[in-house]
Structure I
Amino acid sequence: MSTDDRGTVTTGIARLHAAPGLAGPGRFGLVTNHTGVLPGPRPAAPALLAAGAPLVALFGPEHGLHGTAQAGHSETARTDPDTGLPVHDTYRCDGERLDKLLIDSGVDALVHDLQDIGARCYTYVWTMFDLMVSAARTGIRFVVADRPNPLGGLVSEGPLLEPAWASFVGRAPIPVRHGLTCGELARHLNAAAVPRAAGRAADLTVIETLGWRRAMDATATGLPWIAPSPNIPTPATATVYPGTSLFEGTNLSEGRGTTQPFEIVGAPYLDARFAPALAELALPGVHFRDVRFVPAFDKHAGRPLRGVQLHVTDRAAFAPVRTAVAMLAVLRRLYPDDFAWITTDGGTEGTGHRHFVDLLWGSDRLRRAVDAGDDPLPLCGPPAPPARWAGDDALLYP
């Protein structure tokens, strides 16, 4: 795609910078991180202050305000050196503790500006949800400064989460790949899930992105790619992540500790059979390349591994969730004595903790089907327009 073919997209935060009154009356806090940028790209928070916006606090998600922390961590700074504003860490903070944090911050509204990547298990979505719930309980207005879904918005994949498997990688029933922007997802959750958690809906406003169409992926927007977290370095990573994130629930490395996380997976026990077995499936839009790698950290750190790299050849045809599910079935068939699921404490099966893949999938159906040798692909269902599960009322873009 040439530069001339790209769309002209104006994000919600850029619109707010031009017209601070879009956030409504009173003082507001900004839920953001390093992805919260204006054209340039330049950080939004200091620019908003310079424009006279009544911004009084910053709220950071997992990975921290500046995105330096690895998965499962956040940053410790309590003041932002660039703005002098207080920084409130929201990671692992919910319920009454989060309510108190919002009340003590003194804000009248929260403005959410985080770059999601379109997968249910990505925690920025659930930071937004938890804050919406607290905002509803405390009477604080909630504003989403919307951004494009980097996977586009034509397709959703995978089953809805079942409530018994709710966690911070999935609080409410949405698909594995949801197909919505944060603003659209906020509208859906505010109608379907926030009232159950808070007793009422949040006072929600969405500042829409201008110029985005559902057929646009990250490469078509003309916006700069800023890695939303340390292990999503490129648009290619985001493309495969809704599927290969499931490998976080297995004893395979999902490529953390390499320069190609989630694009490569591997383990000490994989051999020359794996890549050809995957090629035989003729899955649409993807080729599998036999690779060897040594992770610098995380699973199997410092050990030589063998596995595959996913090369997406046709983004429109590629179905990341179905592809990963098919890979899991091949692993169980070829390596029945070595392949294993891991539990939420990082151990293997039989430790008494929940299987992490169940939380990622949203039920235990995938794990049970794979272990039984059944074909797990019917669990995915066909790729479908997001309106199929979220309803037309949630959608904001054509």
Structure II
Amino acid sequence: MNAPLLDRVRERLAADGAPLRPAAVAAAIRAESGGVLGDTEVLTTLRELQTELVGAGILEPLLCAPGTTDVLVTAPDAVWVDDGTGLRRTPISFADEAAVRRLAQRLALAAGRRLDDAQPWVDGHLSGLGLAAPGAPLSVRLHAVLPPVAAAGTCLSLRVLRPATQDLDSLVASGAIAADAGELLRGVIAARLAFLVSGGTGAGKTTLLAALLGAVAPAERIVCVEDAAELAPRHPHVVKLVARCANVEGVGEVTVRDLVRQALRMRPDRMVVGEVRGAEVVDLLTALNTGHDGGAGTVHANNPAEVPARFEALAALGGLERTALHSQLGAAIQVVLHVCRDRSGRRRLSEIGLLRRGDDGRVEVLPCWHIDGGAGRWAEDLRRLIEVRSAS
């Protein structure tokens, strides 16, 4: 089947606007070919078009493979995948640049976003698109950039958001958390200390947060606010609120900050923000300083010592000046847990730190435990805080 005929079939299907069922696609092929194609040719073309027009196209096998976290396209013949051991190039390739662009635009439309020359980039969320086997739908975060902004051609980034359901015991058993660190974490949860999980992209922040929330007492009510639904702790009383992007008309947006404010009215025992990335940090700190202890969240940071500086930058977006931020942070959050990938690509808890205000009023992170050296100088201070809070 030649390219012009394929284009005509695509245009007919787009004009009809009907669901892309096999019968409808086959009818469009026969109509545009003038009935000259035999059954074998129609079936072959039907399979080719379904691969391109349904789900994630030729990227679908990569997305559905166990362990896949990211699928990246940088050129028609440059498709990369990360399945937990770092990025590697795959043998999959698109026919040409136009095929990559068509897939990016179709996925953007499925996410309710616009992607064209006037709006050459998109950030959206895909769900319920049949991107996985029946009964196991995937949730995918989409980012795409079109030329000429992407100088070498359309760039497509797909991150698989798998529900984080592992518990604390399984992470300890797998080596992701050292046994002595696991005991400290259980104490942090039991004492209702507020904590942050810090780390880089894909380091396992959400996985650790979900495992810790699963260790919360069953009688407590957890309200989780997320940008995309990832947290799925093994806990009987979890309420999940998920932000929403604006539609193609630019309306209907529901921000994380909006949801944090709503969550405070839902009688939470534990307030959780899946990822602190903007002005919502002001509302979270306010909540944790007004009787909602034991809260949690994740934040991007290179190491625990940089968490206060990261919060300074985020708080500025919410209009909270530096002195007030350190005052709120020092009173609201007690512990930082840092995760990272080792050289083999395995995700592990690498550091535990205690937040404390210094004589100058600024918050600093004191090292309590490190993956290489075990308990640190301030470990005993953390244990005493756990004992005091557990007894109160």
Structure III
Amino acid sequence: MSVLYFIYLVFLIYLAVSVFYLAVFAIAGRLGRADDTYPSSQPPRFRKIGVLIPAYKEDAVIIDSVNANLKQQYPAHAFDLIVIADSFQPQTLAKLATMPVRVIEVSFEVSTVAKAINTALSKISDDEYEILVVSDADNHMAADFLSRINTAFDQNWKAVQGHRVAKNTNTSVAVLDAISEEINNHIFRKGSRALGLSSSIIGSGMAFDPVLMKKGMSNLHTMGGYDKELEMNIVLAGYKIAYLENAFVYDEKVAQQAVFENQRTRWIAAQWQFLKFYFRRGVTELMNGRMASAFKVIQALVLPRVLLLGVLFVCTLLGFLSPIATLWLIPLLSLTALCISLALSVPGYLWRQIGMRELMLVPVLMLRFARAIFNMRKAFKSFLPTPHTSSAEQQKDKMKLS
């Protein structure tokens, strides 16, 4: 057995194990359930909730988002929208000043979401709010979102992730991005909870006990992946993160290929930095049998699904050129299992959005993803924000969930 053959075989086994990991969680997501609970017969206690909205140059969407998020069924006196305004235009700040929201202005030489949130947290006392929610500048919370979060805290949860879904499918890229989001929800949130592990968090539509959040945010290393570190720190502290499948937050999906590539560049860089700082800790957790935290590192070792699809397809083609059956059998079976797992994870309302145009775009996005890997170094040096430019009409194009 040549060294090259051995290395390639190990690589194929790594790909197969990655697919097996995704398949187990995809099946669990189908068989299990999320953590949604319903109010008890007792009158609810309305906890004071602060909704943190970090926003970097989000003048185009922030006013519309604030107006939408003020329409909560939750009592108005029991929640505050807190806009963390970084590099806003004066006219936007003037408009926000006329609205029933709290504005915290911030400015940094190099802006990041983590810096903005930590600055806001430093201005909020531990007892000012009983729950802190994080929402992106473009996010629209469903009218019952805060009520569902409050109910979850009635069940003694200290960290909760809501169900983030697309509010726009105006392009093929947006449709595929929406599908990617829902696959993540199914595998890494619902599937994780079905297996008794913590849900992954996603950077918005999430809620925390203020003291726990401040502690989890106090020591971060990555430029653009604060949510992964916050999640890890919460799990290391001994807490599980709930997933509420019916607590919806509508999120603008990227509509253009260039924006998709820029966003994935930031995500890949964050994943790399996360592994750099936590891989050794994850191995220690695994050796000590603490699976909840170990699985967070294992999850980061799995290739992104679009890239995994492309790599397995290429490996299958290369395998057919070899006389050794193992070299095509492993990638072919892995590719088949991956396709089935992804199919299990896509909800019905998005299947109806898939056409030939979307299918033809998948290989293009694979190449965009590959290029993002080679460009990830620029994300180590500066924050790469995702621009939000949807019109109010596009933002109201919320999915009919079924």
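What to note about this one:
- Structure from which 23 was derived, relative contact order in percent (Cα under 8 Å, 6 or more apart), options I, II, III: III
- For FRET efficiency 1/(1 + (r/R0)^6) of positions 56 and 304 (r between Cβ atoms, R0 = 35 Å, to 0.05) computed as 0.90, the structure of I, II, III it came from: III
- Answer label among I, II, III for the case where helix-only ellipticity at 222 nm (-39500 (n - 2.57) for each DSSP H run of 4 or more, over all residues; to 500), calculated from the coordinates, equals -7500: I
Where a number appears in this text, it was derived from the coordinates with a stated rule and is not lab data. Since the model is a prediction, treat every value here as computed from it, not as a measurement. Cβ atoms are built from the backbone, for glycine too; each structure is taken alone.
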